[in-house]
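Down below are the structures I want you to see.
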Structure 1
Amino acid sequence: MRIRTVAARAALAIPLLAVTLSGAPLEMRLHVDASLRANAVYHLACLAGSISCSRDIFERFWKDRLHESAEDRQTVTAWQRLLARVVERAPAMRPSPILINAVPMHPDGMARSQVIAGLIETRSAAELQRRAPGSSRAEARELLALVDHVERRIRPWWMAQGERSVKTRIRGVGDAARRNHMMQALGRMAEFLESAPPSRDAYVHAIAPPELESKDYNATAILNHLPLEFVAAADDPNVIVHGAVHEIGHYLYDSVPPDKHLALANEFVASGAPSIAGIYSYLHEAMAISAQDLYADALDDGGSDKDDDADTGYKHPYIPVLGGVAAPLVKAAVARNEHLVGGFSKAYIAGALSTFGDRRNELPFVFAQAVFVTANGNRAFADAFQRTLFPVGSVRFTDLAKAEAFPDANLVQFSFYSELGAATEPRLVQLRDAHRGFAFASPRGRGAYRLVVAGRSEADVLAAIEKLGDADAFAGPGLVVSVD
């Protein structure tokens, strides 16, 4: 056990636990802290919509408890502007059959994560620029100043209430992780994934919840930083460790080498299975749930803290289902010393199709990932589609030719009627003449679709997108919805 002192009166426990990766020793170090700095970064990123969090709760806190000022609102706006600049400079995505569901394979998402993780790790503009190379030195200084502002604003609350609410609950987390062989279970998961994590350190940051008794809380993975909202319901160290296993599972999946991610994506599209976008896109979550299942097995083998009533905590139509399909397959593969790439996908796809039945035809599942193309650059269309069908993976272009880098991914093309021009499909001409707006699907690549969402005006295109949200199921190629 080592103790590290962190700025802002943090408490930090670091158990050093050895795991094994592909026969070679791998030391993963788990750090747990209650840091004002990490909380300030979390508040700002949450308010700006940059991370997954309990955003409504944090917005209420700033409005009702901190009496949000104009400067506070300007701080959030400046953060969004600076982060957008960094993301815009990110290189193009590497061509792949579908959108690969790992953060490092999305340079824009990686750039965003590097900034947020860097702000937790350092207060130096030079160091932040090194950790987030997409930012300039001036932008790094401005980003640090924004976090400084938020830190000053929440400090009185943190000193009076926030720190106390989490500090007492992190004391047993390191002991629970070591006692319950947490890192050994994650080592088995890492070996199955053939993961190569760039850092051997995983940081669990205790986020003091603005509403301690809330039943809603969140956890997310930002590279190897794992903020968890420590509500009262998560006062058991074993519950916290269980959540940390899930988030480190995400980190290990993201750390699968790019060539293996590409090989896995090819396995999925080559299967010819229907609804492959949903089955593949949610695999990231299914792997994190499988890591939790391996950890639960470790508790069965020798621990005494297993919670038989524990579940994944997900209230989601697809994630816990696919986690339930994947977990026993992963455990069996681990027992046979097998890996994710090279055979797992066949059984996983078959299990997913069998378990979902007709639900695999639900539009949000069929279009769980998509390449958005809007020739006129109207962001409102892709934003509306995102809010309506909630795809977990997407990329946006204004040039249709760029979509060819992802030949087996769903393509959603937004267009005004005036932009359709001489439509190559006669059916689109008929629909244009008969309706104010429509969505029409045709086959694309291996198991994907091209969905043209068009209308006479912006309102008509948005109306067609709204109707997609009300559609019961996707019947395949042809007219999906129309606006009359």
Structure 2
Amino acid sequence: MSVSTPSPRSQPSPFRHRPRTARSSYRPAPDPRTTKPKGISTAWTRVRRLIWSWYPWAALAVYLVYLHDWPWAVAVGLWSAICSLSTPMESPPQFGLDHGLAVGSQEFLDTMVGAAGVPFAPGNTLELLNNGDAFYAAMLAAIREAEHSITIEAYIYWAGTIGATFARALAERASQGVKVKILLDAVGSSTVGNEILGVLRDGGCHVAWYNPLRWNKLRRLNNRTHRKSLIIDGRIGFTGGAGIADHWTGNAQDDKHWRDLQIRMAGPAVQPLQTGFAQNWLECTGELVTGPAFYPTIPRTGSVALQTVMSSPETGASSARVMYTLAISAARKSIEIANPYFVPGHLAIDLFRDAVKRGVTVRIMVAGTSNDNWVARLNSIRLYGALLEAGVELLEYNRTMMHHKTMVVDGLWATVGTTNFDNRSFAHNEENNVCLCDEAFSRQLNRMFAEDAKVCERVALERWRKRPLTGKMLQAVASFFQDQV
């Protein structure tokens, strides 16, 4: 279903159709010099981060060299290098979170624009596509109708039936003169296979790899592109949780077919997706993407204002974390989050606790027993207690792997994208999210959440406290890797 809202009657604000809060009602955040920071690390967190710090190990390696203990010096030196490569480059905010912003206010939108560094682009259409049967059909149809360019940035493109179908469709358009550029993550798409690569290259597609495993790129080894974007003629964009692999086909009917969604957007908000692709393409290939085939003049196609947030650890701060943090701290009524790998840090737990104290209903849906990342799941389970004690409702989706990433605040502000609620997405990955303040679209996501909740199991605090000792031990071990995975 396409979502549209009445056109604004005046400029510059594209948000006139929503209730607004007068600027005089805004309560500024208190002076950080007079407030306690949020997200204070526990003793175990500080110990864990010290263990993962490269410099004490490097000092120990030098000392072992001085003692001529070469085997241990080499081993400790290698561990120091591993710690250096896996150290997060980004830190969460700790102050400025006790503010008077509300998601229905112009102050919130202006702050989100300033904090994320991306304006809301008016004049778009937006369509929600549930599960592979819907979004793969729409993506392939768009590819076959491409006239000038196709760009893809993908963490996962795997060998299989749907991968081969996409390869043939892309190669056919390239053979007809459409410029096709495909940027694949060198780790996530390493199993794409020579057959698919041969079809793409023989058809005239240009395939490149993001951060391949090379000695001169070791410093950025842990930085992966987790984006999933398909852009047609610079005008139509698809993004969401799904890569290109057979387990995303179907309709989440069993444990072999994942639950996920994509969005189709058309209009000016597509351009930031193209910009994000082009920046990473330039870094990986040395080619500057230019011209109207990729950057056309994009007319308004609808009346939805969208903010396309591109997040990268290379900037030193995660725009995705800022986006989530600001929205959670602005909630006044409700927060609904669906996210498969939900591993909140100390800051997020504090924010959820504060939200419940304000009277906000917080419901979080996570991937349950079908989770494909057991380190993330163990860490998630370990943190259930703090959330449940704070009054957060936790739901485990067990029918199949749930993989979409959505959040709705107060039934008004929403985001859909690629970002998982964990440190890997915030501190290590290239990510993208599309945000909007629109009641109609938010209702769609709320209804989808309610339908998915019917097949979820609610987590009870007492059951969590009585979980087996072996599980607690495994979760303690997994916590050692919380910042890295």
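No value in this document is a laboratory result; all are computed from the given coordinates. The model shown is predicted, which means the values in this text are computed figures rather than measured ones. Cβ atoms are built from the backbone, for glycine too; each structure is taken alone.
Between structures 1, 2, where is distance in nm of label points 7 Å out along Cα→Cβ at positions 82 and 114 highest?
That would be structure 2.
Here relative contact order in percent (Cα under 8 Å, 6 or more apart) has been calculated and equals 18, so which of 1, 2 was it run on?
Working: 1: 14; 2: 18.
Corresponding structure: 2.
Out of 1, 2, which one gives 38, 29, 20 for semi-axes √(5λ) of the Cα gyration tensor in Å as computed from the coordinates?
Working: 1: 38, 29, 20; 2: 34, 31, 23.
Corresponding structure: 1.
So helix-only ellipticity at 222 nm (-39500 (n - 2.57) for each DSSP H run of 4 or more, over all residues; to 500), computed for just one structure, reads -11500; which one of 1, 2 is that?
Numbers: 1: -15000; 2: -11500.
Source structure for this number: 2.
Out of 1, 2, which has the highest value for FRET efficiency 1/(1 + (r/R0)^6) of positions 170 and 418 (r between Cβ atoms, R0 = 41 Å, to 0.05)?
Largest calculated value belongs to 2.
Tell me which structure, out of 1, 2, gives 3.1 once distance in nm of label points 7 Å out along Cα→Cβ at positions 274 and 442 is calculated.
It traces back to 2.
One of 1, 2 was used to calculate semi-axes √(5λ) of the Cα gyration tensor in Å, for residues 66-129 alone, giving 28, 15, 10; which?
The correct label is 1.
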